[in-house]
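Heads up, there are several structures right after this.
Here, each number is a calculation from the coordinates, and none is a lab measurement. Note that this is a predicted model, so its numbers are computed, not measured. Cβ atoms are built from the backbone, for glycine too; each structure is taken alone.
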Structure 1
Amino acid sequence: MKKSLLIITLSIFLFQYLISDTSNKQPIKVGVYGDNGSSTICVTETMAALKIDPEIIPIVIRGADIADGILKTLDVIVFPGGSGSKESSSMGEKDREMVKDFVKIDGKGCVGICAGGYLLSSTPIYKWSLKLTSSSVIDRAHYNRGRGLVKMALTEKGKKYFPELKEFKHFFLQYYDGPILVRLKNSCLPDYVELGKYVTDIHLTGGSGPGVTSGKTSLLLNSAGKGKVFVVTGHPEATPGMRWMIPRMVRIVSNRKIVSYPKTVVRPKRESQAILFDKKNTLKEKKLFWKLIGDSETEKIESLKELIKMRSRPALRWAIGLLRDSSPKVRIIASRVLSEAEYTPAIRDMKTALKVEKDPDCLKELKKGLSHLEKIINN
């Protein structure tokens with residue numbers, strides 16, 4: 001009798017455990033907005049970053065999909081880099097209202113990256129913005145202030161959401177004309193929670209001046225009705241070692257458990273200084289790009305190394321083309337660069353390169369690099 005009771009008790013316990021385990025691992029369905037106004041490369045890199053998390057199922061959606069009711073199947077919508085006003089335009093009034101209801105009424109999540117921050121703001125003059133955060137963009141006349149790897153700092157509240165960075169005074173993200181955000185007075189939304197601030201003073205182009213960006217909000221979390229909204233003004237999805245921040249943001253706004261990611265992608269120590277693309281670096285980058293499509297094997301190798309050293313964001317995309325270079329040495333360097341940068345958008349290209357490769361040393365390097373990248377999205 002006691003034995004039977006013990007078996008029944010254990011069976012009930014096991015059943016309850018299996019139920020709770022399954023419920024904790026329900027997939028998080030995410031739509032990445034990829035219609036007119038969204039940068040193609042930003043969509044590609046955002047999709048790749050989301051695939052770091054095995055419980056996230058990302059798909060690219062368009063305005064017509066929203067109109068057709070796809071939001072009913074999603075947990076989170078992500079607005080990537082590009083142009084906030086054009087993303088808004090391609091949605092149209094009806095889609096914009098559906099997105100607002102998705103967050104405020106249905107209690108779902110929303111993430112804005114760079115242009116998405118403009119789109120989600122409540123900037124009074126932006127009649128097209130979704131007004132899902134209590135933030136406002138300042139210095140709008142100089143929105144095109146430049147690009148580069150910039151220094152940011154988490155607030156104490158930010159460290160609670162990104163504990164991997166709690167021991168770091170600063171961290172670095174790629175930046176490209178992202179919004180400069182401040183709190184909007186008299187907003188109908190609750191005050192946003194500031195999770196990160198700019199440290200670098202960015203005033204490279206577009207007539208922008210000094211003293212504007214430093215200390216302003218670069219990461220924020222906002223309640224909007226029943227839902228949550230996260231905005232980052234930089235590009236974690238384009239920053240090796242920091243791409244994991246994007247799936248973390250999705251988990252935060254979808255009220256899912258925060259999980260840890262492997263050390264192969266959590267690498268805040270990879271960067272130690274801001275590198276801005278002023279006129280000198282921009283000219284240098286352009287000259288190096290031309291050498292990548294030249295005739296000299298040595299120049300190709302050295303140019304790619306130099307571009308990576310100066311943290312040129314487009315360099316990784318150029319490296320993909322070098323997987324098909326006539327020189328095995330160039331192909332080897334390209335494979336190493338893509339692997340080190342955990343650039344999972346290159347997986348298909350590396351698979352194809354592996355199929356046609358004849359050089360034994362290059363075969364070995366491609367296999368190693370491809371295996372490394374595949375493990376990142378199959379962890």
Structure 2
Amino acid sequence: MDLSFTPEELAFRDEVRSFLAEKYPADIKERAKKGWSYLPKEDHVRWQKILYEQGWIAPHWPKEYGGTGWTPRQKFIFEEECMAGNCPRVLPFGLTMVGPVIYTFGNEAQKAKFLPRILSSDDWWCQGYSEPGSGSDLASLQTKAIREGDNYRVTGSKIWTSGAHKANWMFCLVRTKSDGKPQEGISFLLIDMKSPGITVQPIVSIDVGHYLNSVFLDDVIVPVENLIGEENKGWTYAKFLLGYERTGIAGVGRSKMRLEMLKGIARAEQLDGQPLIQDAGFKRRIAQIETDLMALEHTNLRVMSSSGAGGGNLASLLKIRGTEIEQAINETLVDALGNYGTPYDVNFPRWDRNEPPAGPDYATGVVAEHLLKRAASIYGGTNEVQRNIIAKMVLAL
């Protein structure tokens with residue numbers, strides 16, 4: 001696919017660059033240099049509100065619901081420029097995940113209630129999918145929702161719930177029927193996180209960061225009006241949502257930015273008296289990553305153009321290759337640091353802790369990011385499961 005831009009697209013790119021130069025807050029940009037994972041919620045909200053005021057917060061939404069009306073290539077340019085400027089990732093749970101479910105399957109009252117607050121970032125969402133016994137086999141989930149008049153009584157637990165400690169709403173898969181095929185007894189509920197009976201417990205990850213949580217639901221009352229679509233049809237909506245999540249996980253722009261960081265470190269670090277980047281073996285590693293990333297970039301744009309933002313079943317391909325490339329970059333970053341990439345313990349300095357750097361500034365946080373993103377091939381549906389989806393739904397094997 002030809003990635004060269006038309007004059008109109010080049011003008012659009014210049015417009016995006018001017019906007020970022022003028023509107024991207026310098027203090028957030030400085031904090032984002034060491035990784036978005038550690039940015040406080042306030043920074044994400046402030047940046048997303050700036051995008052909202054510009055009318056650019058939801059490029060993939062239909063224009064009638066607040067989208068931009070951009071072409072797939074304009075969306076591509078916008079995302080590339082945001083990544084090149086190291087802007088914080090627009091957190092996906094509201095805008096990329098539940099928002100499309102609501103405007104596609106929700107009723108008019110739900111659209112009027114939730115969509116404006118998702119766009120403005122006044123509501124902050126988390127995803128109630130995985131359970132202690134239901135991860136890759138998500139259809140086996142056991143969190144129950146029992147209908148009692150105009151309400152559901154929800155009991156169960158969710159795990160690996162990113163941002164639950166910051167969220168005020170959760171979109172949640174619950175079991176509303178126990179007999180028959182497991183996928184046919186699941187419903188999709190929107191749950192107010194302030195509801196009595198909800199307990200959030202932190203899960204501290206290997207980089208000593210707190211993003212994940214366990215969420216316990218003990219007789220939580222949820223109005224029936226918060227049911228999306230039909231009861232027992234939640235598996236359909238869940239699969240629709242996962243297509244959007246997995247397309248976003250491709251992370252082409254993010255990987256391109258990290259690759260440039262890798263090259264910078266390789267120019268600074270020495271091997272046998274010369275810059276590491278001049279080593280033939282290391283150059284081959286970088287060349288392989290660049291080739292893989294270029295192929296993913298073309299595939300990502302092709303999928304966006306043909307299938308829309310959700311990506312369909314091809315989203316699984318984007319998810320697999322995107323996470324594999326991300327992990328390859330992080331592994332190579334750690335190797336490029338040499339001795340600075342060797343030590344790791346719970347007190348490893350990180351930019352948000354006001355601790356002195358352990359070596360050059362560019363070394364700070366690299367190992368922590370590498371360890372954290374070992375999970376990238378697991379979340380959003382493991383890569384092994386994605387290969388099964390491709391075999392069955394794309395290759396018809």
*If mean count of other Cβ atoms within 10 Å over residues 198-205 is computed to be 14.1, which of 1, 2 is the source?*
2
*For distance in nm of label points 7 Å out along Cα→Cβ at positions 78 and 238, the calculated result is 1.5, so let me know which of 1, 2 that is.*
1
*Taking mean count of other Cβ atoms within 10 Å over residues 166-173 for each of 1, 2, which is largest?*
2
*Give the label, chosen from 1, 2, of the structure having the highest value of distance in nm of label points 7 Å out along Cα→Cβ at positions 70 and 222.*
2
*For FRET efficiency 1/(1 + (r/R0)^6) of positions 46 and 326 (r between Cβ atoms, R0 = 35 Å, to 0.05), the calculated result is 0.60, so let me know which of 1, 2 that is.*
1
